[in-house]
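Trainee: Structures incoming, each one as structure tokens.
Coordinate-derived values only; no laboratory data. Just so it is clear, the model here is predicted, and its values are computed rather than measured. Cβ atoms are built from the backbone, for glycine too; each structure is taken alone.
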Structure P
Amino acid sequence: MLNEIKGLLENYDAKPLTYQKHFAVLIPLIKIKDELHLLFEVRSKNISQPGETSFPGGKVERGETYEEAAVRETMEELSLSRDSIRILGEMDYIVNERVIIRSFVGELKNISLEEIQFNEEVEEVYTVPVSYFLTHDPIYYEAHVKLEHEEDFPFDRIPGGKKYNWKQEKHAVPFYTFNNRTIWGFTANFTNRFIQLIKEHKIKIFSENK
């Protein structure tokens, strides 16, 4: 029996026990007057979370990789050709009990900001110089997650019953402000991590772009 279990697990593809939706985003870099900028979208009223700032991206479709999803979503949302997107590499990703979001850094090339014709999912696009984030850290605010139970939850079957010491979650949520625009949540997380990597590796963005 144990050998059969061993054989079962030898080639088993381990996966999370909880169901998570899979998403991918592109962190787009675009040159404006020889300076490197990050491009952001404002979500339109036609989709969820209208009015929020985000990066291009969306759900990974069956049969495609995370990178392919990030590129496809960017092409659709910004009406770009594949040749206009150069993937520079994958960055860190976000995972929780609900979602996995993988991020890719890419260059928008051979196109100006004014030439971008976004689709109905996007209200507008705007850019922020990378240099701004190098000198402005996000401000973090704490959010507490409260655990609530259904009325028929079987408290009598767990030690301590209703007095059981449930772990209370809290999240540090980052916020940036630029020209009266707010960048927060996962988008701010990805932005901050990208800037951290630039700082850690001492990449001189000005010398590379002049």
Structure Q
Amino acid sequence: MGSADPVEVPDVNDLVDVTLDSRTEPLAAVIGAITGDTVLLAEPIDRTGRFVLPDSGEGGLIVWGAGSNLRQAPIEVVETSRQPAPTWVVRLTAPAARCQRRAFVRASVNLPVVVKHAGKQVDVIAIDISEGGLRCNVQSDAGIKVGDQVVAEFLAGQQMVAPAMVVRVLRGDAERPTELGLSFTDLKIKEADTIRKYVFSQLLEQRRRGAD
């Protein structure tokens, strides 16, 4: 990385997404410290609530920011530690660049959601949540189809009112509920940040409960 230009990195205490070359799903972590192009990642955790400690030398990407300020940079894992808390030291191996988020960190939840559609409201249960949307179960058919524009209202640290598009409907039967996939369509930066923090808090709570 060139020494003439300042290194663009996240801020301390930012929540970031990390994708390792060896894993298909992104991880969540907190920026603990920054020294030049070296970053300390605290509490790197996957969607099951498990702390992840990769091998030194493994590559990947770190993604931070939101909206038009979304950034990513390639990284190399320098070292990891389990004590006193799980951390990685990573080095940014190239300058940060703009990106479009390709994947979202998800958390399994049991979250009541009100879906408003065509002048009606349907009570559903979100079974996972990410910055990109919700996967929900509903007992009735609800008359919702792929492509419908809806509004999802739910509590994720604070009350959220999120416009969304229905991107998946898997019809249930007498034994299985219908599953809805909702993709958020117009989240503001602060709303996205609120959901990101909520997802991270749910992953940590799963960890505390001994999820694996």
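Trainee: Ranked by relative contact order in percent (Cα under 8 Å, 6 or more apart), which of P, Q sits at the highest value?
Mentor: When relative contact order in percent (Cα under 8 Å, 6 or more apart) is calculated for P, Q, structure P comes out on top.
Trainee: Okay, next question. Given 1.00 as the derived value for FRET efficiency 1/(1 + (r/R0)^6) of positions 154 and 186 (r between Cβ atoms, R0 = 41 Å, to 0.05), which of the supplied structures P, Q does it correspond to?
Mentor: Q
Trainee: Taking 1.11 as the value of Cα Rg over 2.2 N^0.38 Å derived from one of the structures shown (P, Q), identify that structure.
Mentor: Q
Trainee: Follow-up question, since we're still on this one. Assuming -3000 is helix-only ellipticity at 222 nm (-39500 (n - 2.57) for each DSSP H run of 4 or more, over all residues; to 500) as calculated from a single structure, say which of P, Q it is.
Mentor: Q
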